[in-house]
Structure I
Amino acid sequence: MKQYNIIIVFSPDKQKVLMCSRRKKPYKGILNFVGGKIEFGENYESAAYRELYEETSISKENITLFHLMDFSYIESGILLEVYYGVLTSPVEVSGEENDLLWVNSNEDFSNVKRFAGEGNIHHMMEYIKRYVKL
């Protein structure tokens with residue numbers, strides 16, 4: 001099974017969430033959370049911090065990540081781990097893989113023409129709003 005992670009990063013005031021505009025398929029040109037592939041034998045939490053740093057320049061010193069949920073896509077043979085965290089202070093983000101931008105955390109994430117994941121981003125954000133104490 002292929003293993004991936006995505007990381008939901010909130011601004012220090014929790015009013016914005018970091019997203020990337022994907023440059024390649026799937027979801028080319030659509031907004032998604034940052035993340036990537038978990039290497040074989042790699043610790044999942046370490047992989048989340050590694051991918052976050054590689055894609056955004058946000059280091060472990062800037063954020064504490066929490067494992068939120070997993071999605072198993074049996075037919076595709078994919079496991080997707082979801083992490084979230086709040087920046088401890090404002091950080092300049094930069095990355096080469098995708099364009100990064102901050103989106104209002106009260107955005108309508110159910111818009112599948114703007115946001116990747118066939119509604120999963122909406123589900124994750126609603127779950128955080130309802131059940132997670134940020």
Structure II
Amino acid sequence: MPRNNSLYPFDWLRIARKDLERVNRLLEANDPEAAGFFLQQAVEKFLKAFLLYNGWKLQRVHDLEVLLNEALTHEASFEQFRAACQRITQFYMSDRYPLVLHGGLREDDVRRSLNEVIGLVERIEKELASISGNSGKT
């Protein structure tokens with residue numbers, strides 16, 4: 001990763017929140033491919049924020065399952081989000097590479113996946129919010 005990428009978890013959290021807002025705006029604009037891409041980006045950044053907080057060394061990786069596997073070493077309950085992370089990783093690919101998803105990405109695919117992964121986002125938000133005033137792990 002370029003040297004200028006922040007290692008501060010709350011920088012990643014801030015951008016993750018922006019990406020999540022973009023998902024909803026893009027769904028309203030009837031652009032499910034872009035919404036799916038930004039959903040993947042949001043989840044990626046939420047997971048990276050969680051991992052950075054827990055001492056992980058920042059890596060260039062877009063596969064949510066790889067990030068989830070790392071996160072599981074700190075929080076076993078995240079396992080319940082594996083299927084959603086696998087599916088959302090494909091959203092990243094479908095907006096970047098041809099023929100990954102035949103027939104295109106549909107709005108209901110993105111909305112269903114967003115609903116399935118929102119618990120993960122909320123858990124990460126809650127954990128990092130509970131320590132945001134703590135100067136311990138950064």
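Which structure, out of I, II, was distance in nm of label points 7 Å out along Cα→Cβ at positions 34 and 66 calculated from, if the result is 2.7?
Of the options listed, only II reproduces it.
Looking at structures I, II, which one was helix-only ellipticity at 222 nm (-39500 (n - 2.57) for each DSSP H run of 4 or more, over all residues; to 500) calculated from, given that it came out as -22500?
Comparing all candidates, it corresponds to II.
Looking at structures I, II, which one was mean count of other Cβ atoms within 10 Å over residues 10-17 calculated from, given that it came out as 18.1?
Label of the source structure: II.
Which structure, out of I, II, was Rg and Dmax of the Cα atoms in Å derived from, given a value of 13.8, 40?
Derived from the structure labelled I.
Only the coordinates and a few stated rules stand behind these numbers; no lab work does. None of these values were measured; they are calculated from a predicted model. Cβ atoms are built from the backbone, for glycine too; each structure is taken alone.
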